[in-house]
Structure 1
Amino acid sequence: MNEISQRMQKVLQNVVDSKQAAGVNFLILQNGREIGYAQAGWRNVRKSIPFGRDTIARIYSMTKPVTSFAVMKLWEQGRIDFDKRVCEYLPTYDRPDKREMRISHLYNMTSGLTYDGGTSPAGKAVTEVFNRVIANLDEANPFTTQQVAAMFAECPLAFEPGTRWLYGVSADVLAAIVEVVSGMTFREFLKKELFDPLQLNDTDFYVPEEKQDRLAEAYWTGPEGFKTYYGSHLGVPHYMWEDPAYYAGGAGLCSTVDDYARFGQMLLAGGVCEDGRLLKEETIKELLTPHLTAELTQSFRSVYSNHPGFTYDHLIMVCTDPEDDHDEILHKGEYGWNGWLGTTFRNDPETGMTFVSMVQRLGFPDPTQKIRADMKKIVWDRNEK
């Protein structure tokens with residue numbers, strides 16, 4: 001274990017010792033070379049199984065950058081047009097006498113579609129959709145990706161498309177559009193275009209029986225200890241025992257720290273991997289070019305006030321004003337996203353670095369952002385010596 005990894009280990013062990021998480025790991029790569037890796041705690045507390053490098057974690061919203069890859073792949077082939085109306089791909093989204101929802105609105109979260117929760121008509125309606133999806137998971141005919149997208153189409157919008165920014169189910173609708181355009185299920189498309197060529201062997205929408213012992217438990221965390229979580233949040237089956245019908249483009253994937261880091265490094269390499277080119281260089285450039293207006297960027301920052309200096313587009317956030325964040329070292333152009341259970345992903349084009357962490361925890365305070373900030377300090381301290 002090198003000096004960087006030793007210092008990383010101390011950070012993660014403190015997180016576990018203070019009961020902020022049962023288990024966690026963190027990997028840093030630079031231009032394909034490992035800078036540091038550390039792990040601490042357990043993926044299964046009851047069985048005393050360490051949270052190892054092979055641990056499979058539910059990545060929830062870190063699915064979104066993967067969905068973005070799929071959309072960009074079809075965009076560079078001329079099969080998806082960001083300016084087209086969503087109803088041209090999914091007829092259930094035809095809204096007469098209303099401002100038209102376009103692909104770009106889905107892609108930058110200005111569609112008016114929200115997530116569940118809250119007391120607004122939009123939030124209540126989406127909650128009801130997810131309740132139906134979860135209740136139907138173990139039935140003979142569970143809802144499919146396109147069926148769920150059609151159910152979202154019946155929900156009232158929180159606002160007219162393009163007028164505000166709000167986190168929501170837009171990526172799940174995009175997954176349905178990928179299916180319509182490609183003629184494949186969303187999983188089939190990702191396996192063909194990304195998982196297989198990039199050798200992401202542990203990234204999928206379910207965990208087969210022979211790998212189930214590698215899937216981490218999720219825990220509510222607190223001073224009193226850890227309580228196992230069993231819920232199927234956002235319609236994603238918690239134990240992922242079998243191939244689902246609903247491939248949630250916003251939350252459905254599981255992965256490992258190494259798999260996701262390979263994905264990150266492919267993006268940093270301009271779309272190239274060992275087996276060839278997965279995206280054109282100009283496609284990557286478009287992927288990382290934010291298009292939100294100043295007003296919509298402010299709308300994003302008002303929701304995510306813990307990410308000053310960032311804007312949002314293409315299902316990722318991109319740093320435009322690094323000096324605005326006084327808690328974390330940032331570089332202009334840095335991008336990534338986090339997952340509901342605390343997973344984190346960042347790419348830094350200026351240094352060629354990819355930062356990935358896996359953890360499965362609920363509750364507050366969430367240590368994710370501080371962990372990442374501490375890891376960056378360790379790296380920059382090394383560079384300054």
Structure 2
Amino acid sequence: MPQHIGTFKSRISIAAFLHSGRGLIAGRVSWPAPHRAELSDDSGVVPVPATIAGGLEAGVPYWLALRCDANGWTEVYRAQITPNAATADLFAKGTRLKARARIHQAVRSFFLERAFVECDTPVKVPCPGMEPYLDTFAAGNAWLRTSPELHMKRLLAGGFEKIFQFAPSFRKNDIGSKHREEFLMLEWYRLWADLDSLQEDVQQLLVSLADHAVDPAYFRQPLRVATCAALFEAYLDLPLRDHEDCAPLRACLEAKGLSWAPEDDWDTLFFQLFLNFIEPHLGYDRPTLVTAYPASQAALAKKAPVREGEMPYCFRFELYVKGIELANAFYEVTDSAVQRDRFIADQAERAALGKAVYPLDEPFLAALESGLPPAAGIALGLDRLVLALLGGANFDEILPF
């Protein structure tokens with residue numbers, strides 16, 4: 001309103017007012033009791049003086065500005081708040097939304113204090129990612145990315161050593177209490193590193209965020225680490241020796257009362273068992289890393305040397321926190337020929353599934369060909385991390401829109 005131009009230049013925070021006892025303060029009026037009004041801003045809360053509160057309609061929220069000086073209290077501005085479809089939900093979950101913002105700030109500080117460089121990469125890309133079971137949205141003659149991974153690894157190949165990004169990402173038809181088609185990914189990458197370095201990062205990050213959690217002791221615990229093979233032994237008494245023989249997995253499903261289809265391959269059977277009988281146990285008592293995934297599920301991770309009598313596996317881990325799958329980490333493939341072969345296989349699988357077949361990311365492959373030292377990277381669902389820290393059950397509780 002024009003008559004208030006310049007009025008609030010001298011405004012101080014309520015926290016500062018509580019220290020000085022003088023000045024212009026402004027914020028939102030709420031009613032913790034029928035005849036007791038409080039004025040709050042992001043810094044604190046102060047009772048509304050009775051002389052002012054008496055002129056307000058009890059129980060009604062207001063925007064209010066007050067000045068206190070030697071002459072007492074003066075009302076400077078008042079406007080009744082009428083929450084509607086555009087604002088009611090924001091007011092209702094304002095405390096959690098502000099907690100979410102503080103968590104984001106803490107995450108950013110964590111990486112900056114460790115000499116990581118914050119980066120940004122394109123959202124609209126020619127190749128959004130090749131995973132056969134991840135789909136995205138067309139954007140003209142390109143696609144919205146499912147992850148910033150390929151561009152971030154190009155930065156590594158171009159000389160960046162430690163990078164991180166808060167990355168809006170997209171997954172079509174990914175909808176649920178802990179899923180959104182648009183979500184915020186936290187990704188970070190290290191040159192000259194392997195999964196041990198990322199495990200240390202994860203441990204330190206969770207500990208650093210513990211004070212933001214509803215149950216800080218949980219996030220301060222040492223990580224539990226278990227291989228896929230060990231988990232199948234522990235929960236299903238099923239030794240994993242390869243990723244080709246489907247018979248043991250089919251028999252295990254039948255013993256558990258679940259069906260399988262003749263066309264289900266080994267990985268499909270693996271995930272049916274994992275999701276039904278193992279994942280529900282992960283990360284409840286303390287944060288848990290699942291390591292040594294089958295080599296058939298390497299994606300962009302390096303495969304380990306094959307050892308006789310052991311299931312071939314890849315250098316990859318996933319993080320579970322409070323039963324939520326939170327992060328996926330790779331000791332990265334750096335051989336352009338290997339990566340090209342995997343991408344071509346992914347294209348064939350997408351075609352067989354009747355999905356859009358994305359073009360090869362030739363600039364990414366060229367970056368690998370130019371030379372990339374050993375590197376490791378991790379993608380962490382930032383919205384899921386916030387949900388776990390704040391003890392929520394649904395993204396609706398912690399996302400503004």
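Laid out as a table, the results:
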{"item": "Among 1, 2, structure where distance in nm of label points 7 Å out along Cα→Cβ at positions 50 and 114 as derived comes to 5.6", "result": "2"}
{"item": "Parent structure of the calculated result -0.47, -1.11, given that log10 I(q)/I(0) by the Debye sum over Cα atoms at q = 0.09, 0.20 Å⁻¹, for residues 18-129 alone is the read-out and 1, 2 the choices", "result": "1"}
{"item": "Relative contact order in percent (Cα under 8 Å, 6 or more apart) - highest-scoring structure of 1, 2", "result": "1"}
{"item": "Mean count of other Cβ atoms within 10 Å over residues 106-113 from the coordinates reads 26.1; which among 1, 2", "result": "1"}
{"item": "Computed 25.8 for mean projected area of the Cα convex hull in nm² - originating structure among 1, 2", "result": "2"}
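Just so you know, all these numbers are worked out from the coordinates, no wet-lab data involved. Bear in mind the structure is a predicted one, so any value in this text is a computation, not a measurement. Cβ atoms are built from the backbone, for glycine too; each structure is taken alone.
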